[in-house]
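These are the structures, in structure tokens.
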Structure P
Amino acid sequence: MQIRKDFLWGGATAANQYEGGYNEGGKGLSIADVEKGARHGVPREIHDQIKDGVYYPSHVATDFYHRYKEDIALFAEMGFKAYRMSIAWTRIFPNGDELEPNEEGLKFYDDVFDELKKYNIEPIVTLSHYETPLHLVKEYGSWRSRKLVDFFVRYCEVVFNRYKGKVKYWMTFNEINATYISPRPWHQAGIVYQEGEDKAKTMVQASHHMLVASALAVIKGHEIDSENKIGCMLLYPEVYAATCAPEDQILRRNKMDNVFYYGDVHVRGYYSNVNTAVWDRIGAHPDMEKEDENILYMGKVDYIAFSYYFSAIEGKNLEMAEGNILIGGKNPYLKVTDWGWAIDPIGLRTSLNDLYDRYQVPLMIVENGMGAYDTIEADGSINDDYRIDYLKQHIDAMLDAIRIDHVDLLGYTPWGCIDLVSAGTGEMRKRYGFIYVDKDDEGKGTLNRSKKKSFFWYKKVIATNGEDTSY
């Protein structure tokens, strides 16, 4: 089996980490806009409003809002076939619960999509990427409330209609399973657990509302445009059993439930044995309305998109590794990044196989990359061979999954194709991009763009459709 001739090579960003313009064009506040970035040894802070004298990384981010033409031209120079991005919900509905959308926000994305079309770059659009409207959090308790289902579907209906013919590929919620994994699922669901709150009940109820909202969005998106392809997006953690002890295999399986809990509903259209077993294990189950089962079944997704950065191991009495909201044990067979994340390209191949074997729907890798320190040389060059090596290994493993294992893969959009704010820490020093942006952790810098060595390498990879990954 060969890679598709129309394979969607590109890159990925998110509005809350890249776009900026947080209070321009009628945009309202999202949960990202009141989050003070963490630093090494200093925890992140979540505020209920903008505070004077506090640096909030999302407010300017790396300023796509004002520089989108320049950036899209650079993406086109690399040869992008696709660009994965997100729409900021609060740019369309500033509070989230209005009856009428913000025209200025809609016009901004019209301009972005028109610019992408000029270069024949296919937009892949996430509808909710870690930026729930702050008003919905404060007024309704966020996804604890069933009312958010209606607000989200109204938002989706507006953008599906507005961008019909401009956008074909959509995703509902970025890394929806972060709601399950995180002890404080603020990023995904806008929830900070309160003292005495039944966390398990809140998690399954918020997740149910999001799954229903996703299904209704799929139904509506297909009604509005039969050409729409609407997928889910999962944070995929390849997890290995720490030993060959049978007990470790069960621990490994339980760890993977955080993926399959959501994947099963998105793709199969019903709560599977994985879901009901989780409910029993945590002692909570969601309250449902009588039409929900039919909604979930009718709103099955067209494809699965997922993020893959590292793998982990699961067993007893392990030394824990570093990672994002998903962590596990350290794997002695793997090297790690500057931030301690395990580097495991073969894990990407096994992830592709695990997902395709289970669901038999097309897949898309929409996040993969390595955060690293970049050094600007005296001549202005940035020789990021470490990034090229990481991506080369992962692309080669991806191609093995296609050619040898016959996995149906639609595209590959590595994370942070241009430098942006780290979701995990709020830092700029943790860089992922092929394009360097002059900005530091305190928000200082010119925001000027420059090409790294990886820019030219990735351009060659795309031009050869993955045939030449050498450097």
Structure Q
Amino acid sequence: MTKRSAFKHEFITLLKLAFPIYLAELSTAAVSFVDTLMAGLAGTNDLAGVAVGSSLWVGIAVFIIGLFLAVNPVVASLTGSKRHRRVQRFVQQSIWVSIFVMIMVIILFSFKGPLLSAVIDDPAVREIASDYLFGLSFGIPAFILYAILRPYSEGISFTRPHMVSAFVGLATNIPANYILIFGHFGAPALGGAGCGWATSISLWCMLFVMLIYTHKHAAYRLTRLHQFRYKICFDDIKTLLRVGLPIAFTIFVEASIFAFITLFLGSLPASSIAGHQIAMSVAYILYIFPLSVSFAVSVRVGYNLGQKQPELAKLAAWASIALCIVIATFNASILLLQPEWIASWYTDDLVVQQMAVSLMFFAALFQVSDAIVTPIQGILRGYYDTTMALMMNILAYWIIALPLGYSLGLTDWITPALGAKGFWISLVIGLTVGGALLFPRFLWISREKTSTEY
């Protein structure tokens, strides 16, 4: 196979792996949209309670997802080297860790009262947020187990189950919200709290679909995960934590920066905040594609290294960057050419539209940086090199973007206060710096590292 044909093969394989993940992530984003829409129809207090409760939950959820994303490249590497019993053992050790994580999350949820009292003054909103989290808590075991089975499935290059499970979750969430929020078919009208119960129901349905796949589908026969045979193995747990904890903190850093910016913008006019939220929503939807590619490329890099094919791993890495650049160019063109059209989807308020349009220029610049940074993070996960990405994210977001954004957006220290634009400028700068630092790391590790043994 020539280098050109090998690159083409990796490019097509990445597309096949990434597309189901992309559809699944869109479905997950749609669940959040449905929760917000239906809670808003129930009332302003319900919407506010769900917004605060879900914000607290998202911080925990992204950390859990990041921790168990380590399963993805490890399983891919073991599958590539045909060590299927080791796959079985590693995933089962991850399940042991999940039990500890469940206990810790339940303990954390027991302190939701003081946490909510600290951030919510309105007792009605606080009660709705508390009830929302109480209903959601019954879905935590399903969420955590799914967070293991999903990267396990992706690690063996089988991404369809996540897509099907996400579709089922969305299809379940919509009627469950309708019934539990508004009290149809004899159910009590729970208002915003019903979103929490509906989310729990959809999480258990997603886990049920994934369990059927892992137990019945031929793709999983070699690993035989359902035959639980291993006691606690600290070597595997150490590997999970060594690879997974930096990923968890990396994702947390990324998520937290946007939460902090939203809090800082709270003192600005409502039109600025609304325009920022629209631009951020658009940017997130476009970000889902490079995010999906990053999941897929970590599988291909890990699998090729497991097969002792470092050159193929490198080609897969370059293919992921090329794919993201192509899509980013298209996305940026749409944002630059049709920002008014996009903003009109969200609101009829011309002032808010104007603010959103002014920010979409920076969202277009974001596409270029994301096309480099996001796939490289996935590539480095495939090489088990996750600590450097964490360091770069802390530098890019917390050390550069957040202080710079505060200075540009809310003070006259550097320029007259730019409002939301100042934060977007800082995000572009921070992400560009992160990419400039991660790219040499990718070049070095793809040249030096030839396997991912542990």
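Which of P, Q yields 1.0 for distance in nm of label points 7 Å out along Cα→Cβ at positions 332 and 428, as computed? Only one of P, Q returns 1.0 for distance in nm of label points 7 Å out along Cα→Cβ at positions 332 and 428, namely Q. Here relative contact order in percent (Cα under 8 Å, 6 or more apart) was derived from just one of the structures P, Q, and that gives 17; the source is P. Taking log10 I(q)/I(0) by the Debye sum over Cα atoms at q = 0.20, 0.23 Å⁻¹, for residues 260-339 alone from the coordinates of each of P, Q, which one would give -0.89, -1.00? This value belongs to structure Q. Tell me which structure, out of P, Q, gives 0.10 once FRET efficiency 1/(1 + (r/R0)^6) of positions 244 and 300 (r between Cβ atoms, R0 = 25 Å, to 0.05) is calculated. Checking each candidate, the match is P.
Work out the source of 25.1 here, i.e. which of P, Q gives that when mean count of other Cβ atoms within 10 Å over residues 196-203 is computed. Source structure for this number: Q. When mean count of other Cβ atoms within 10 Å over residues 12-19 is calculated for each of structures P, Q, structure P comes out greatest. Where does the value -28500 come from, among P, Q, when helix-only ellipticity at 222 nm (-39500 (n - 2.57) for each DSSP H run of 4 or more, over all residues; to 500) is the thing being computed? This value belongs to structure Q.
Readers should treat all values here as calculations from the given coordinates under stated rules, not as data from a laboratory. Predicted model, so just to flag it, every value in this text is computed and none were measured. Cβ atoms are built from the backbone, for glycine too; each structure is taken alone.
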